[in-house]
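These are the structures, in structure tokens.
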Structure 1
Amino acid sequence: MKTLHLNIPDQLNADEVSRFLAARLYEAGKLTLAQAAQMVDMRTVEFAEILAQYEVSLFNYPASDIAKDAANAHPKAGCMKGTFIMRDNFDEPLDDFKEYTS
């Protein structure tokens with residue numbers, strides 16, 4: 001990893017600025033979750049937990065893509081044809097349940 005030196009105002013906390021930057025880079029898709037966590041010297045799980053503080057979703061997937069995927073996810077009529085075989089004795093009682101059905 002490269003090192004970047006920034007001049008920030010005294011009222012800002014350097015760790016907070018680093019976390020904010022990592023969260024925004026993750027949100028923009030420039031870093032993976034693991035890379036963003038490494039950038040701020042945190043475990044991936046810990047970093048994932050702080051994303052909400054910056055209003056960044058852990059699931060970095062645009063709403064437009066979710067809508068597109070949902071539209072394409074509906075099965076088409078007949079798409080499972082030939083997948084299931086219905087046996088001739090399908091409606092006959094099972095031997096395991098004979099004592100309950102007599």
Structure 2
Amino acid sequence: MVLSVYTASPRHRAMAAVVCRVIVALLGGYVVSTLGAVALSWLLPGTQADSVLAGMLASYAIYAAVVMWVFAAKTAAQACWSVLVTCLVLGAAVAATKVLGA
């Protein structure tokens with residue numbers, strides 16, 4: 001028997017929301033922090049090694065910020081959509097930087 005989210009008890013809905021937030025925080029945070037590190041490493045001035053190091057160091061702060069945002073959002077859906085939009089914006093920035101050769 002498969003339980004739908006809409007017919008499940010409030011306890012199961014709450015557990016599903018927490019599981020959704022954990023998955024979004026883990027996977028979405030990883031993707032956002034990786035894209036942020038890549039974008040920063042290409043956009044920061046200086047030597048290539050310094051830019052990559054600064055981007056990688058910033059990725060830890062980005063990851064922590066995404067995890068905090070996911071659990072601070074009002075609903076799990078809002079957390080999912082905000083992380084998805086952030087991924088799309090950073091992905092577009094990385095792609096534009098790659099195409100433009102900055």
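Rule-based calculations on the coordinates, nothing more; no lab input. Here the structure is a predicted model, which means the values were calculated and not measured. Cβ atoms are built from the backbone, for glycine too; each structure is taken alone.
Taking distance in nm of label points 7 Å out along Cα→Cβ at positions 44 and 68 as the criterion, the highest value among 1, 2 goes to 1. Structures compared: 1, 2; top value of relative contact order in percent (Cα under 8 Å, 6 or more apart), i.e. the largest, recorded for 2. Name the one structure among 1, 2 that distance in nm of label points 7 Å out along Cα→Cβ at positions 20 and 60 of 3.2 was derived from. Clearly, the read-out refers to 2. When FRET efficiency 1/(1 + (r/R0)^6) of positions 76 and 92 (r between Cβ atoms, R0 = 25 Å, to 0.05) is calculated for each of the structures 1, 2, the largest result comes from 2. Could you tell me which structure in 1, 2 was used to calculate helix-only ellipticity at 222 nm (-39500 (n - 2.57) for each DSSP H run of 4 or more, over all residues; to 500) as -11500? Among 1, 2, the structure yielding -11500 for helix-only ellipticity at 222 nm (-39500 (n - 2.57) for each DSSP H run of 4 or more, over all residues; to 500) is 1. When FRET efficiency 1/(1 + (r/R0)^6) of positions 12 and 84 (r between Cβ atoms, R0 = 25 Å, to 0.05) is computed for each of 1, 2, the one that comes out at 0.00 is 1. Structures 1, 2 were shown, and P(r) over Cα pairs in 5 Å bins from 0, in percent at 2, 10, 14, 12, 9, 7, 5, 5, 6, 6, 6, 7, 5, 3, 2, 2, 0 was computed from 1.
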